[in-house]
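Student: Just below sit the structures, each encoded as structure tokens.
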Structure P
């Protein structure tokens with residue numbers, strides 16, 4: 001039977017941010033397999049987050065992030081249960097990571113519950129029509145459609161995006177790991193992302209025509 005060492009616990013803590021005893025117990029269950037222990041801690045994070053789901057998280061922070069010399073800006077509100085946690089380094093680091101994620105990956109909403117039902121239905125129709133036009137077998141079309149819908153969620157929903165600092169995790173995994181470490185309910189309530197010039201009609205000059213116009217003067 002493999003023996004859990006201090007180095008193993010340290011390595012697992014660095015990867016997950018979980019507490020010492022949680023790491024030790026996960027390593028015991030995983031028989032000292034670090035990757036399996038990470039999976040166990042993720043499941044534990046989901047379970048702990050579920051237990052805290054009905055608790056009130058009315059404290060927190062509105063974190064700002066400016067990127068690319070002012071070309072992209074983000075404001076994100078992240079909530080926790082106490083002001084003490086809101087001022088902690090661990091919570092502020094999480095807020096920074098979430099703001100960076102939003103800046104880099106441009107999600108549209110926080111979770112799949114925020115996506116309008118009519119958009120999903122329209123997307124289902126499009127995906128089904130594409131599959132039929134491509135001659136896909138009828139029996140796998142539903143599976144193809146669901147795969148496409150899940151991909152859409154993964155693209156536009158913050159919690160379901162791959163975490164930019166570690167693509168093996170979802171953003172929700174990172175939040176659940178923070179819940180294990182901090183011991184409070186943590187939620188992303190809302191965010192807004194600004195990109196310089198977004199939505200504006202860019203000027204398209206015809207250089208040759210401009211030159212000809214100047215020559216006629």
Structure Q
């Protein structure tokens with residue numbers, strides 16, 4: 001296995017075992033569990049997925065020092081659908097799930113503390129939604145036009161790159177608030193479960209940003225330069 005990175009001949013089960021976090025990524029490719037001993041190539045062919053792109057995401061997601069280059073940017077048709085599916089996952093599943101746990105804790109705290117928690121999380125959720133909306137309304141259509149051979153000289157990916165924020169940072173602030181100021185009457189199991197959910201989301205968002213930094217931005221820059 002060259003450079004110890006994942007390859008298409010590896011069993012998908014072995015890749016998931018090597019990095020259990022990748023199981024969160026499978027639904028974004030519409031890959032269901034129960035793939036037996038099949039290789040990445042076999043699974044991707046069965047699901048009509050580019051194995052090159054699937055492995056690119058898996059490798060960026062797993063190996064911190066994995067670097068992309070021009071040869072990485074083939075079979076990129078799934079980039080936008082994948083990123084859009086990630087956005088839906090965060091907004092429709094993970095954030096509502098965390099908010100549900102947070103509301104249960106808020107119901108058991110004093111009004112002042114509950115208001116702070118609710119306001120903090122609501123502002124964060126709105127910030128994430130705004131971040132994703134910009135990408136979906138500006139960056140993704142811009143990329144689609146570039147792939148069609150149309151260059152918009154009034155915009156470049158540098159504008160996105162310069163303002164690309166770490167949307168997971170405030171989750172760490174929320175964890176610190178819960179660590180330091182959560183009233184003692186709140187069930188510790190509920191609060192610990194909430195913290196683990198937030199940590200998992202924070203880690204996944206970091207990987208999401210890494211994919212945008214290492215795949216989306218360089219790919220768009222490559223297309224700009226080519227045009």
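Coordinate-derived values only; no laboratory data. Remember, predicted model here, so these are calculated numbers, not experimental data. Cβ atoms are built from the backbone, for glycine too; each structure is taken alone.
Student: With distance in nm of label points 7 Å out along Cα→Cβ at positions 145 and 193 derived from the coordinates and found to be 4.8, which of P, Q does the value describe?
Tutor: Comparing all candidates, it corresponds to Q.
Student: P, Q: which one has semi-axes √(5λ) of the Cα gyration tensor in Å, for residues 113-176 alone, as calculated, at 27, 14, 8?
Tutor: Comparing all candidates, it corresponds to P.
Student: Given a value of 22 for relative contact order in percent (Cα under 8 Å, 6 or more apart), point me to the structure among P, Q it was derived from.
Tutor: Computed on structure Q.
Student: Moving on to the next point. Match the computed value 20.4 of mean projected area of the Cα convex hull in nm² to one of the structures P, Q, and report its label.
Tutor: Working through the options, I get structure P.
Student: While we're here: When you work out distance in nm of label points 7 Å out along Cα→Cβ at positions 65 and 97 for each of the structures P, Q, which one comes out largest?
Tutor: That would be structure Q.
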